[in-house]
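Pasting the structures in now, so scroll down.
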Structure 1
Amino acid sequence: MPKAAEIKKGMILEIDEQLFQVRNIDVRSPSSRGANTLYKITMMNVQKHQKQEQTLTGSDFIKEADCNHCQLQFLYREDEFYTFMDTETYLQYSLSKDSLDELTFYLPDGQEGIVGLLHNEQLISIELPASISLKIIDTSPGIKGASASARTKPATLETELVVQVPEYIENGEVIKVNTSTGKYTSRA
């Protein structure tokens, strides 16, 4: 069982026999001497899709859910469901848009390198690669002679994610986006 200080974003925790995925961790260090560091954890109930917050001290123990990991490929979206395929067994799993939340912006068709978290043979969550390549579908025209350190402009990507890119980037180019920050990193 990990301590609260060891909890990371994306982990699946078991609290009162229910599964929760950690969405955000806010660390607060009190100014008084001898006070414990507080960890405000925002979680999503996997079964009910409800948010819950819990505040723990660094020495509190919390139970991590028993989950298996598998390599997945994103296949397609149908209505509100996203379908993934296990690259080893070819089994298909679906997750709702609600359970994926903001991760849907990083799922172009055919995206590989996704790690699936299985609990009792059911897909409950996914973990994305550190960066993914996405095609720009709409941005203002590029400016010739613009340097890499110049100003930025908004660009709409194929998954409807909007990121700030350098001025010299044009429509149709493929760029890499950091999945944890949602920011442009480089051309692909």
Structure 2
Amino acid sequence: MSSHEHPTADVSVRVAWADDAAAIAAVQVRAWRREYVDVLPAELLETLDPDQLARAWHASLTSPQDARNRVLVALERSTVRGYAVTGPAADPDLDPIAVGEVSELTVDPDETRHGHGSRLVQACADTLRADRFSTAVVWLTTEDDARRGFLTGAGWGADGAHRELDLHGDGSVRVKQVRLHTDLAED
């Protein structure tokens, strides 16, 4: 049997290594330029610098701010196809001991519908559960119907929280978001 007959046999999710920084940054740039084209100004998306982002990823991977901050990568063979970031929830209305957050959940826009997102969401839940969080939250832009549908299909639901981010601090770029949550208790 050739590997082409079982295309899902060589996919996985693991904790990211510092050496993954450039690949994560490349996926981030491709994804943000496609996903946020109607949300963020074009000049902001055009100036995303993969090398600068790779340096930031490398720094966060080598010395995370919190022992419970984790970066996970979805792989196809050894190629990074997506990434996720988990850690304690940062919202003031949530208990950072009990509530974990998926602060990033990104799949390469050219690699969607191959199960990478589902594997990442499951790995995030497993990782947050292992870090002793009982609930998980994630923030989405209000326009992101596809991701919202994907997550609600995976058992996440809106918890009623909304926020508006002022990206430049001057009101010129505002992003409205809704928070989803899920119970991490084992079934």
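Read-outs throughout are calculated quantities, based only on the coordinates presented, and are distinct from any laboratory measurement. This one's a predicted model, so the numbers in the text were calculated from it and none came from an experiment. Cβ atoms are built from the backbone, for glycine too; each structure is taken alone.
The value 0.90 for FRET efficiency 1/(1 + (r/R0)^6) of positions 55 and 167 (r between Cβ atoms, R0 = 30 Å, to 0.05) was derived from one model only; which of 1, 2 is it?
The correct label is 2.
If relative contact order in percent (Cα under 8 Å, 6 or more apart) is calculated from each of 1, 2, which structure is the one that comes out at 18?
Considering all the candidates, the number was obtained from 2.
One of 1, 2 was used to compute Rg and Dmax of the Cα atoms in Å, and the answer was 19.5, 59. Which one was it?
Derived from the structure labelled 1.
Suppose helix-only ellipticity at 222 nm (-39500 (n - 2.57) for each DSSP H run of 4 or more, over all residues; to 500) works out to -9500; of 1, 2, which structure was it derived from?
It traces back to 2.
Quick check: 1.5 is what I get for distance in nm of label points 7 Å out along Cα→Cβ at positions 71 and 127, calculated from one of 1, 2. Which structure matches?
Source structure: 1.
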